[in-house]
Structures are given as structure tokens and as C-alpha cells.
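Just below sit the structures, each encoded as C-alpha cells.
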Structure P
Amino acid sequence: MIKRIKFHNFKVLRQAELPLERFTLLVGPNGSGKSTVLEALEGIRRKALHPLSVLTAGVPISSKTYTEVRLEWGKPFEGIATVARWHTSAGTFSISHIQITPDAEPPAADPIRAQLDSLLARIRVFAFHAPSIAAQVKLTPNAELADDGSNLAAVLDRLRDEVPERFEALNEELHRWLPEFDHILFKTPAEGVRKFLLRRQADRTPIPAENLSQGTLLALAMLTISYLPSPPPIVGIEEPDRGIHPRLLRDIRDALYRLAYPEDFGEKREPVQVIATTHSPYMLELFRDHPEEIVIAEKVGNEARFHRLADRPDIEEILQDTSLGEAWYSGILGGVPQEQR
């Protein structure tokens, strides 16, 4: 698990530190660095961001200018950090694992380095797009969900074939979330091509994915991730509550918790570290009892910074008189557009 991420000259995160738990909810206004955190993780995975595209605006460019994202690990890699650095003048990218405490096992050891490299390669950042979720797909071995939610039909098809009991559990949970539907069905419009449909319970009519509502598609994609038998070890999700009816927000929270705390749901797999973003006071309110999981992102001048809600000495006093969502929305906790404060 990543304990914290330190940023240097990475877009709006000129000098910022982000503490992380198994599950972390980032809340704040547009431009406060929430999406930038996820972009940094994706950039490390892909090693594809150009140095000039991530450099903080206004930083003078010289041979010494660089952008850095440092991941400091917890167990089982306590005392080790992964340093990703974009070298501006040379236009290059480098990544290394370093020892930051004397008692840490040296990351130069092949097994440690290989494990960390594997973790980084398996990071996934999702920003779901309803039309992409609904699209028919070509079947491929070991199908995985794409960053925008496309390829869902292939992932569901694979789940049905390889882990049928999990597929049926997903169907039951889908029906609980959306009582109008009782089962996921499949159609083969061409050889090697799949599309999915949801069966309407009342009259057993199959509804093609492209005719489903945006909220239904987004909910199904979120639910599917939480039922994968071997999900990615680190997952970023951009606004998992976007387009979702407020009555389903508690279910979305529980799907996120199923990933991060599998033992609480009878799962016997490794936990997933989840970082999610939101603008919703309703979503935020659901985490009232876990302030250690909430990080407020705030724009100060041209830079962004983070502070964990649990670190505020007055948080219990504030929440005696108001809801957490209202406290944030009103600006008491910070992390709102400056003109509204």
C-alpha cells in the first residue's frame, strides 16, 4: 500500500503531500489537484507523459528543472520509495526504487524491485463514459475493463464463463441496486463479438446496453469492478458517484469498500488501495464516521495542497452542529471554490 505521495512541480501540485489509507476520498473544487493525483499515477504506469506537459506553470526551465512524484510505501515495502522523475530540459523520464529508512530491505534486490515494478504496471485509473460502457466488443483472451469502461461486455462474458458463482452474485447485487432488472444477458451480433443486455424483470424483456440510462451503465461498471476475482492492486476512480441517483450512493460506497476491505465482505483476496474523487456533499456525508479516509484538496493561489480531515483538531466540534456534507459545502472545512468562501 502507498502511505503517501509527494509531488514536486507536477502541474498544480508544486509542493504537495497526499496521505493515503486503503481507501481515500479526495474532495475539493475544480483545479485543486484531485484529478492531477490520478493523472500522476496513470503517468507512472504508462511512463508516457511528456515533461513539459506536467511541469508546474511559471517554473523557469533550466538544466536543473524537474518534476517528481514520490510514492512512499507501507507494508510489505515499508521504508522504500518509488521516485518518478520527469527531466524537463532533456525531455526524459526515469523511475527508481530507493531505501528511505535504514532498516528497510534494499529495493535493489531483484524480488523487491520486481514486485514493485509489477504493482506499478497494474495500477488502473478509471473515468467511466456511458457510451463506451455500452459498446459491443470483440472477444479477446483475458479481457480487462478499459479506463473509460469500454470492454465491459467482454469482462462480463469472461466472468460468466470463468467464475460463474461470482457472476451470479453480481446479478443478485445488480437486482438489489436496480430492481427493474434481474439478469445480465449476452448477444453475439457477429462472430467473435459480444454485447450485453439487461433483462427487465416485469416482462422478461432484454434491454440492449445502448438503450440503458447513463446511470444504469455507470452503476454496472462500478459494480463489476467490485466483483472481479483479481482486481488491480491500486485503483483510481474519477467521480464514481457521477450520474448516479442519490439513493444509490450508499451502494457505490459499499462497492468501493468491497475493493478496499474484502475481508468485511467475505472475500479472501488481497485488498485494493482505492483513491476516489468527488464533488458531492451527499457522497462525502457517507464517510462521516471515517474522517481518516477523507482528504480535502484546496487551491491556494496557483498551487494546491491537501489536508486529511482527521487531522483537524476541531472536526468533532464542527460535526456536532452540522452534517459533514454541509460543513464542506459551506466552506467551513475549506476545499471549495475561492469565490464562494
Structure Q
Amino acid sequence: MNLNDLASALGCRVIGDADVEITGVAAIEQAGPAELTFLANPKYAMRARRSRAGAILVAEPIADAPMPSVVSTNPYLDFARALALFYTAPVPEPGVHPLACVHDTAVIGDHASIGPFAVVGRHVRLGRNAVLHPHVVLYDGVEIGDDFVAHAHASVREHCRIGHRVILQNGVVIGGDGFGFAKRADRSHEKIVQSGIAVIEDDVEVQSLSAVDRATVGETRVKRGTKIDNLVQVGHGSVVGEHNILCAQTGLAGSSVLERHVLLAGQVGVSGHLTIHDDAVVYAQSGVGGDVPAGAVISGSPAYDARRWRRTVAMLPKLPDLLQTVRRLEARIATLERGAEPGATRPPD
């Protein structure tokens, strides 16, 4: 499509030649003359001037840019929308593959697609337009809404509930047993039955090899709009609020509560039985051991205010020099004190 049509579809305006033909999108360094790229941060404007892209999505026009600009109030978001215009993932044909195993008591919605070696257990309810790729397993009693997509080797355990427009990437496990054991008198461990379920609300995506454990009693819940990255652990009985972002290798111990719009960057550890309140941000590799106030930005392990943490980290390389300075001052003070004693000889100035 030409650039003018693309900008209209995105609700943006064009500065420059609006008749450029755009056939795809690409990163700023790799984009060619028929591709759209984007620049979210103006401080990287030099990259745009060196780019071979046919057009660029920007928040403000770039002086001396060699290509037309598509001006957007949110370039990153509109770049994502442009990607969707040019790339559509393959959609399997509706129907049940002959090599799938679907129990007679399962209720399958219209236009669902169930791939080879997928297994659908007893009394499962699967909504309209659902897609189960090969080797997906839905245990007995699972209930799933419309427009569900589960990629290969995803599993949903018994009696768990999933809303509409949920995506499970490869290898996701929803409702696996929570990690619960009671110590016997001989110090061996008795497994605690995990009798609860996991509930995934509408518009959630869980990416590859992540797990949302079922509760010991009651439920573990991931609320609507939340996005969970690869290799994330949501422990039993936790509540993950609306529109959270949980980045890769993050782990929530049991009974963690995250309120709305919380962001946990990569490798954050949450110790459990605590609440992270609305709009909090936790930087990467932080350890959270207590409640986090609404709107707080924290970092470190144990985590505390990120601004103080940055100052602390900047100071750490200077500690050896500071220690040497302190030792020299201590030695000088000791010498001066000895010089003040009766009969002592004062060192020369």
C-alpha cells in the first residue's frame, strides 16, 4: 500500500512524499526503500538519517531525514499496528484433525480448529474460533472462552477456567500443582493436595515455558489484559491484577498479590504473602520482600527506592578508594592524638 493509505489506517499524518509504496516493516538499521521503520526516542535521530527506510514513524519530524515521516502520538504502538497490517500468522482450517483425541462429552464451539495429537478431556467446554495446535492438552473439566489460541505443547489442567481471546504460547502450563509440602516428624515431606484451580481472564497472553500454578484451595487468578513473558512462575494462590507486565524469569511465590498496571522487569523475585500496589515498577533482578506502595519505582535486593538505589550503585566502585581515605584519616588522627599526650613529640606540620 502507499504511505498515504498506511497513515490513514493508523490515524497518522504524512510529512513528505505520501505516494511511496510500502510493502513491509523493519528495524531502523535493516529497513529498505519499501519498508516502514520507527523511532521512539528522538535522541537516536542520527540512526534515522543513516537509514535506507522508505518512511519512518516518529513523534516529531526529524530535520534532514532522507525519507518521509509518519507523525504519530505513539510511534511504538503504531509500529505494532503496522506490523499487524503486513503480517498475518497462518490460521489452521476449522475442524478436528483425525489424529486428535476429543472426548465425546466435550463441547466444542463453532469454527474451532483442533490439530493432530491434541487431547481434549471429558466435559471440556471450548469456545468459538478456538485453535489448538498439535500436542495441546486440555484436561477434564476445563472451560475456555472464544478466540482462544494454544500453541504446541501447552497444557491446561483439570477444572481451570480461561476467558476470551487468551493466547498460550508453546509449553505453557496453566494449573499445574502449586509447590506445597508439609514436613513430617522425621523431616521428610508430605505433599499437600492442590485442590484449587487457576483462572485466566480475558485478553491475557502467556508466553513460552511459563507456569501459572493452581491454588492449594480457592484459586490463582490472572486478571484481564495481563501479559506474561517467557519463563515466568506465578505461584499458587497469587492474584495478578489487570494489565500487568511480567517480564522474563520473574517468579512470584505463593499468595503474592499484584494490583493494576504493575510492571515487573526481568528476573524479579517476589517472596509471597505481600501486595504490590497499583502502578508500581520493579527494576530487573530485584528482590521484593515486603509490600510496595502504589506508584513506587524500586530496585535492588532487597528492593528499595530506585533513585537511591542508582546512587548507591554508582558509589559502589568508589568504596575501595573511600576505604583507603578513611584509613589514612584514622592513622593521621591517631598520630595527632599521640602527639598531644604529655611528653610526646608532636609531628611536624
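Just so you know, all these numbers are worked out from the coordinates, no wet-lab data involved. What you see is a predicted model; the values in this text were computed from it and never measured. Cβ atoms are built from the backbone, for glycine too; each structure is taken alone.
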Practice task
Using distance in nm of label points 7 Å out along Cα→Cβ at positions 284 and 316 as the calculated read-out, with 1.4 as its value, let me know the right label among P, Q.
Solution key: Q
Practice task
For mean count of other Cβ atoms within 10 Å over residues 140-147, find whichever of P, Q sits highest and give me its label.
Solution key: Q
Exercise for the section: Work out relative contact order in percent (Cα under 8 Å, 6 or more apart) for each of structures P, Q, then name the structure with the largest result. Expected result: P
Fill in the blank from the handout: The value 15.0, 42 for Rg and Dmax of the Cα atoms in Å, for residues 20-123 alone, derived from one of P, Q, belongs to structure P
Exercise for the section: Consider the structures P, Q: one of them gives -8500 for helix-only ellipticity at 222 nm (-39500 (n - 2.57) for each DSSP H run of 4 or more, over all residues; to 500) as calculated from the coordinates. Say which. Expected result: P
Completion exercise
Matching 24.3 (Kirkwood radius over Cα pairs in Å, computed) against labels P, Q points to structure Q
Practice task
For structures P, Q, calculate mean count of other Cβ atoms within 10 Å over residues 4-11 and state which one comes out highest.
Solution key: P
